[in-house]
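Asks: Some structures are shown below for you to check.
All of the numbers you see were taken from the coordinates with simple rules; none came from a lab. In this text, all values refer to a predicted model and were calculated from it rather than measured experimentally. Cβ atoms are built from the backbone, for glycine too; each structure is taken alone.
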Structure P
Amino acid sequence: MALPEAAVETLKYLRTDRLAEAEALERRVLEISPSYASAPANLAKVLLAKGRPEDALARILSRQRDTVDRPGMLALIYHALGRKVDSDTQLAVLIRQYQNEEALEIANVFAFRGEADEAFRWIERAYRQRDPGLYLIKVDPLLKKIEADPRYKTFLRKMNLPD
């Protein structure tokens with residue numbers, strides 16, 4: 001399996017709460033290709049879903065290079081740890097550095113934090129920017145908190161995706 005395909009599989013496992021499989025897959029990816037840029041963030045997402053935000057934080061601080069994944073994951077992890085100021089700071093970094101090409105990543109943070117209005121604002125921006133990650137919208141586990149919102153189904157229809 002190619003590394004990007006493994007990342008999609010990890011998202012599917014996370015979305016369906018198959019956390020042990022997601023963790024095993026990401027650990028295998030890191031074993032095969034320790035330099036794969038998204039692997040530390042993907043493993044941190046798994047650790048976060050497993051209720052292990054401290055381990056997720058350690059993973060990001062020690063292994064994640066300075067890419068879009070770093071401030072985005074730190075914003076998520078700090079939120080899970082109840083560190084609002086730190087989460088807000090990392091979200092501000094994410095927005096400042098990546099607003100023009102990674103709007104969906106920003107939407108993910110807002111969705112995870114339960115800030116639906118902002119999440120949908122950034123999802124719409126991702127659509128206008130033709131964000132390449134939008135094809136994963138239905139498997140993205142970070143958007144789970146906003147799925148019940150009618151705007152989510154409306155957006156899926158806008159993208160010609162089944163509800």
Structure Q
Amino acid sequence: MTPQSVISPNHRSIRQYYENLRAIQNQHVLNEMNVRSPFEFLLADTAKIRGWVLIPELSGRSGDTLVRPDGTMRDSNSLPRGYWEAKDTKDDLNAEIKRKAARGYKLSNTIFEDTQTGVLYQNSQEVLRVPLGDPNELAKLLNQFFSYTEPDIEGFEEAVEEFRW
């Protein structure tokens with residue numbers, strides 16, 4: 001699916017993200033719990049464009065394992081539409097992605113980010129890796145994330161539309 005370019009590189013949420021991130025970095029606090037809030041606010045704000053809601057730290061099960069993504073996106077039907085995992089810049093992002101995948105975290109429509117790099121997985125495949133310092137690339141990441149619909153959800157939406165007739 002070709003992503004709709006709803007979010008432009010100069011979108012107010014992207015500008016605010018950079019301002020918030022700079023303010024935190026200027027305080028020299030660089031661990032995950034401190035640096036994740038700008039991206040969390042960015043996702044929460046831009047999710048409104050699609051009518052989605054970001055729910056932080058929503059626990060779920062993957063087999064026998066409890067998983068708790070940093071953020072879960074849900075639509076107006078409470079269906080999960082995407083996930084977000086934050087890491088800090090000291091982490092090896094690739095190793096962290098492998099570790100989360102091995103624990104059963106969903107890779108259906110998931111952004112992993114460490115304030116420098118954003119990695120998007122869709123349908124269990126890496127589909128995009130962008131430098132987050134570039135507003136054009138950040139907008140591209142967000143647009144592709146928000147435009148994705150899992151096949152099961154797409155089928156559900158088609159069935160709902162059919163019943164409306």
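Asks: By the measure mean count of other Cβ atoms within 10 Å over residues 21-28, tell me the structure among P, Q with the highest figure.
Replies: P
Asks: One of P, Q was used to compute relative contact order in percent (Cα under 8 Å, 6 or more apart), and the answer was 16. Which one was it? Walk me through the numbers before you get to the answer.
Replies: Values: P: 16; Q: 22.
Here the read-out was taken from P.
Asks: To which of P, Q does the computed value -0.46, -0.53, -0.60, -0.84 (log10 I(q)/I(0) by the Debye sum over Cα atoms at q = 0.14, 0.15, 0.16, 0.19 Å⁻¹, for residues 61-140 alone) belong?
Replies: On the way: P: -0.41, -0.48, -0.54, -0.76; Q: -0.46, -0.53, -0.60, -0.84.
Derived from Q, not from the others.
Asks: Among P, Q, considering only mean count of other Cβ atoms within 10 Å over residues 37-44, which has the greatest calculated value? Walk me through the numbers on the way to the answer.
Replies: Details: P: 23.4; Q: 19.9.
Going through P, Q one by one, mean count of other Cβ atoms within 10 Å over residues 37-44 is largest in P.
Asks: Upon calculation of helix-only ellipticity at 222 nm (-39500 (n - 2.57) for each DSSP H run of 4 or more, over all residues; to 500) from the atomic coordinates, which of the structures P, Q produces -12500? Working shown, then result.
Replies: Values: P: -21000; Q: -12500.
The correct label is Q.
Asks: If distance in nm of label points 7 Å out along Cα→Cβ at positions 109 and 125 is computed to be 1.7, which of P, Q is the source?
Replies: Derived from Q, not from the others.
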